Structure I
Amino acid sequence: MIKDFLKGLWRENPIFVQVLGTCPTLAVTTKALFGLSMGLATMFVVICSSVTISIIKKLVPGQVRIAMFTVIIALFVTAADYFLKANFFEISKALGPYVPLIVVNCLILGRAEAFASKNGVLRSFWDAFGMGMGFTCALIAMGSVREILGAGTIFGFRVMWHDFTTWTVMALPAGAFITFGLFVGLFKMIDKRICEEKEKQV
C-alpha cells in the first residue's frame, strides 16, 4: 500500500511524469494558493471517486462502466465546485471553469479505469491519495515559482527584496510553459541519476 501511495509522488507523478491534467496546471498556477486549491479539489475528487468505484465495481455492467464512472466523478466534482463557491468565492472565481472541468481530467478517469475498478478499497484509496498528493505538490511547486518570480511573494507573503524586479512573463501563459518544461526536465535529470546510481550498485 505504501508503494501505491509513493508512486504518485515521484515515479508516476501525474503531471511531471505522466503529463496528465496539464490544462489546469498551466492555467491556474499563477499563484501558489490557486495551485493548492486546485490540487486539493482534484485530490478530493480522485479519492472519493476511486473509493466509490472500488466499492461498486462488481455491481456495474461492463457496457456502462465508463458512463457510470463519469457520473460518479461528476457528482464529486459538483460537490467540490459548490463547496468552493460557498466558502471561498474569490478562489472559486479565480479558478474559473477549471474546477468543473476536473470531470474530464484524464488523471481521475485513468485511475478509476486502470486501478480502482480492478483493486480493493484500501489499495484504491492509497493509489488515489498518492496521485492526488503528487498532483497537488506539482501545482504548488509551479505556482510558487511563478508567484515568487512574477510577484515577489508566495501565498501572498513577500519573500523577495523590496527592489526586486518582477518577471511579468511568469504571470503569462509563456511563464507557465517555461516553468512546466523546467520541472519536467528536472524530474527526468534526477530520475536518470537515480537509475545510474542503481546500476553502479548492481
Structure II
Amino acid sequence: MDGGNSRWTDDEKHAEELKAKGIGFVDCGVSGGVWGLQNGYALMYGGDKDDVAKVQPIFDALKPEGDFGSVHAGKVGAGHFAKMVHNGIEYAMMQAYAEGWELLEKVDSVTDVREVFRSWQEGTVIRSWLLDLAVNALDDDEHLEKLRGFAQDSGEGRWTVEAAIDNAVPLPAITASLFARFASRQDDSPQMKMIAALRNQFGGHAVESKSEH
C-alpha cells in the first residue's frame, strides 16, 4: 500500500510490477496534515476490490469518525488522482482567501480585518476549516508581518494542471493559484503570507520569516 503523495501515473506501473510477484497494490491519498492524529485522516484509495478489503481495517482505524472521510475511489491510481485534485482545489481556495485578505488590508475603511475574517466563521457560505485556520494564523500574527510572502508548491498542483491539459478540462482558478505560487518567488507578496500561514496551520509546512532574509 502506497499512502504517500505519489504521482498517480506511477501506480499502474507499480501495481503490475507487484502483481508479477503475487503482491496486491492499493494506492491511498491521505489528507489531514498535522491535525489528522486528532481529527482522523481523510482517505481516498484505489485498487482491486479484494486488495482493498485486505487493508480496509487500517482505513477504518485512521478515518474520521462518522460516515464520511473515506472512499474507495476506483481502480489503481484513483486514490492518488483524487488526492491530487483535492490539493488542486485546496490551492484555489487558499488563493481566494489570500486575495480577499490582501484587499481588506489595503483599504482604509476596514479597520479590523482579523475580526472580519472571524465573523465569517458562522452563517456565511464561505465558512470552512481553511477559514478557521486563517483566523488562527491571524490570532498568532494579526497582519502576518512576521512572514515572508513566499509559498512553495507541493507538486500536486502542477500535476493537477498537467492532468487538466491532458484531458482538455479547463481549470482557470486552480491554474491561476499555482501560478500565484510561482509569483511569490519574485516578490514579498502579501497574498503569499496568507498562503504560507495556512499551509503552516493545516500541514505544519515550514514558513520563512523576514528575519531569514
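No lab work stands behind these numbers, since they all come straight from the coordinates. Since the model is a prediction, treat every value here as computed from it, not as a measurement. Cβ atoms are built from the backbone, for glycine too; each structure is taken alone.
Overview of values
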quantity: Among I, II, which structure scores highest (criterion: FRET efficiency 1/(1 + (r/R0)^6) of positions 26 and 50 (r between Cβ atoms, R0 = 30 Å, to 0.05)); calculated: II
quantity: Of the structures I, II, the one that 21 was derived from, the read-out being relative contact order in percent (Cα under 8 Å, 6 or more apart); calculated: II
quantity: Which of I, II leads on mean count of other Cβ atoms within 10 Å over residues 130-137, largest value; calculated: I
quantity: Read-out mean count of other Cβ atoms within 10 Å over residues 10-17, computed value 15.5, structure in I, II; calculated: II
quantity: Distance in nm of label points 7 Å out along Cα→Cβ at positions 66 and 106 - highest-scoring structure of I, II; calculated: II
quantity: Read-out helix-only ellipticity at 222 nm (-39500 (n - 2.57) for each DSSP H run of 4 or more, over all residues; to 500), computed value -16500, structure in I, II; calculated: II
quantity: Structure responsible for 66, 30, 19, with Cα extents along the principal axes in Å, for residues 2-113 alone calculated and labels I, II on offer; calculated: II
quantity: Read-out Rg and Dmax of the Cα atoms in Å, computed value 19.2, 67, structure in I, II; calculated: II
quantity: Given 1.6 for distance in nm of label points 7 Å out along Cα→Cβ at positions 58 and 82, calculated: source structure among I, II; calculated: II
